[in-house]
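Below: a set of structures, written as C-alpha cells.
What follows is calculated from the coordinates using simple rules that are stated; it is not laboratory data. Since the structure is predicted, the reported quantities are computational estimates derived from the model, not experimental observations. Cβ atoms are built from the backbone, for glycine too; each structure is taken alone.
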Structure P
Amino acid sequence: MNDFWLGLLSAAFATNQVVAVSNHVAQATGVHLPLVDPDSPTEVAFERLMQADQDALDEVDRWILEERRLADQGVGMEPLSLRARIAERFKPVEQAYRDFLKDHPEHARARLALGSFLNDQGREEEAVVEWEKAREMAPNNPASWNNLANHFAHRGPVLKAFPYYEKAIELDPTEPVYLRNLAGVVFLFRKDAQDYYHLPDDQAVLWKSLGMYRDARRIEPQDFALASEVAQVYYFLKPRNPDEPDAARKLTDESLKAWQEAMALAGSDLVKEGVEIHMTRVCLNAGRLDEARKHLEKVSSPAYDMVRKAQEKRLARLEAGEPDGGE
C-alpha cells in the first residue's frame, strides 16, 4: 500500500482512535453517550479512572517526544527499554479498569474505554472483546459499532465493516466521523464495497464514496482535512456521462472547486501552498497548462522544493508536446 493510500486510511481513522467515554471527552470528540448522574459514586469513580488513563497517556507522550529529541543527539534509550517503561506505566491503569469492571461489570462505557486503552497498545483482539461486550450491553451506543467497524476495516473481514458503520450512522446520523470512516473504507476497499452495495463497477464505488464524504462535509463544513479527502477522491473519478458535451472539463472544474473549498479552510500559508500543488496536478492532468503554471507560481516554500521541481519538469514536457510521464 503506497503513501497515498496510507494517508487516506490514516485520515479516515485518526479522528476516532480513542473512544470518548466521559462526558467531557464526548463533547470534544462528538461521540454521544447516555446521560448519567455525574454525582453518583460510580460515575465519580469512573471519572477518576478516566483521568488516570489520560494522565498515563500524557506522560507516555512526553517520554516519546523526549526520547526522539535524545535520539537525534545520539543518546537515546534502547527501543526495548522504552517499551518496557511504557508497559510498566500502563499496568496500574489497566488494573484499575479491571477492578472497576469487577465491581461494575455492566458499565458499558468502561468497557468501551478499556477497549480503547488496549487498542492504543496494539492489543486489538483484547480490545474487540471489550467492545463486543459494550455493544451487547448498550446496543444503541454508536461508538461501539464504529470501533468494531474500524477493527474489521483494519483486520478483516472488511465486508463486516460496512454494516457496522451503517449501524453507527443509523444510531447517530449527525456524527460526521462515522460517515467519514465509511467513506474511507468504501474508497480503499472498492471490490468489497462493490460486492456489498451491488454496484456495477469501480467508478460507481468511487462516486458512492464521494457522496458519503460530501454528507460528512455537510455536517462538518469547517474541517480542512475532511475537505481535502473529498478533493483527493477526484483524482480517481471519470465523468459519469462521458458522452455529455464538456464532461471532462466539468469534472475538472468540480475537482478544482473542491480544492478551492479546502483552500478556504487552510490554516497556514504552508498548507495553502500544498493545496496549490494539488491544483497544479489537477490542471496538468487535464492539459490546462496555463492554469497549472499560475498555481505553481504561488508555491515558494523550501518545504515543497522537490515536489515543485517535479511539477515544473512535467509542465515543461507537456508544453514541449512530449508524452506525459506523470510525476
Structure Q
Amino acid sequence: MPFPLGEWIDTHAGVRHNLGQSGMKGSLRSYARSLRHLPVPDPDRLRATLGRLVGAPPSAVFLTHGATEGNAQVLHHLARTLRTKGRAGPRLRVEPPEYPPIPATAELAGFRLVGPGDRTEAVAVSAPRNPLGTAVGPGELDDLAEGSRAILVDETFREFSGRPSAAGERRAGLWVTGSFTKAFGADDIRVGFIVAPPEGVAEFARFHGYVADRVAPPSVAAALALLRDRASVIGEARAILRANQARLRESFPDLPPLGAPVWFDRGVDGDRLARRALRASVLVCPGSFFGTPLGVRIGLTRRTFPDDLAAYLEVRRRRR
C-alpha cells in the first residue's frame, strides 16, 4: 500500500497487539475452505451475481482489482465529466474523519476539496463509515448528496452491516464501489467492483474499457466461490465483529452500534497515543490519517481482540 495509512499498517504489522487492521484477512476459517473448490472463472456470471446482490443490472457492474481502484476510476471519470467551463476543477465534499485514499485520490483526479456545508458538484463517503464504524442510513445519504450532481459511496464494509446496498436505489448520480477485502478477508484475490448509475453506464463502459485491465481468471473464480459460500463466510465475519464489539462496549458503554469492524476513539492526541502504543507493541491508526488529529482508529477484526484491547487500554490509561 503506497499511501500513508497503508504504509503505517504494513510497516508495523509485526507488533504483538495488532489493532490496525480493518479487514478479516487471516481471521476467517471459512475463507480457505471456500477456495478449495473453485468454479469456472466466468466474469459475466460474477457481474450478474454481484448485480443480484446489490440490486443492479449486470450491465451496470464493472469489475476492478479492489475498492481503492474502483474509487480512483470513478473519481477520475467524474472529475472529467463534472468539469465546469471557466473553473479550475469540480468540487468534492468529503467530511472528515474519512478513509484517506478517497480525498487524496480526488485531489489527484483534479477535484477541489470542500468541507461540510459548502456548495459542491460531488460528494464521497464510506458507508459504513471508515474510521467511525457507524452505518449511513438512507436519510443521511440524502442529506450528504443534497445539492450535488454525483455521489460516490464506498461500501467496502457493507457486508458486515447486513444493510441493502445503496446501488439498489438506481438513482441518478449515485456511484457505488465494493470489495472482497474486508468482510470476506480476501485481500489476496484482488477483486472489487463499481456500480454505475443508470445514466452513466454507457459512457463509463467506454472509460473503463480503456483504463482498466481484466481481472485475472483465478481471481474471478475465487470471488465466485466466496459468493457461493457467502452465508458461511460472512456469517463468521459478523460473529467475530459481534463478539469483539461486545468486549469493546464493556470498556466504552456509550459505543454506538457498529456496522464495520472499526471504531474511532475520540478525544485523545492520536499521533502521540499511537506512537506511545507502538512502544508497548500495540498498533492503532492515528486520526491524522483520517483528517483529524484527535483520535485513533481501532480495528475489531482479530480473534485476539480481547487481549489486544486490554494492552491498548493500559497504554491509554497512562497517556497523560
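Quick notes on this structure:
- Structure with the greatest value (metric mean count of other Cβ atoms within 10 Å over residues 274-281, set P, Q): P
- Among candidates P, Q, the computation of mean count of other Cβ atoms within 10 Å over residues 58-65 that gave 20.2 used structure Q.
- For log10 I(q)/I(0) by the Debye sum over Cα atoms at q = 0.08 Å⁻¹ computed as -0.49, the structure of P, Q it came from: P
- When relative contact order in percent (Cα under 8 Å, 6 or more apart) is computed for each of P, Q, the one that comes out at 11 is P.
- When distance in nm of label points 7 Å out along Cα→Cβ at positions 50 and 178 is calculated for each of structures P, Q, structure P comes out greatest.
- Test item: helix-only ellipticity at 222 nm (-39500 (n - 2.57) for each DSSP H run of 4 or more, over all residues; to 500) calculated as -12000, pick one of P, Q: Q
- Distance in nm of label points 7 Å out along Cα→Cβ at positions 202 and 258 from the coordinates reads 4.6; which among P, Q: Q
- Structures P, Q were compared on Rg/Rh (Cα atoms, Kirkwood Rh), for residues 106-225 alone, and the highest value belongs to P.
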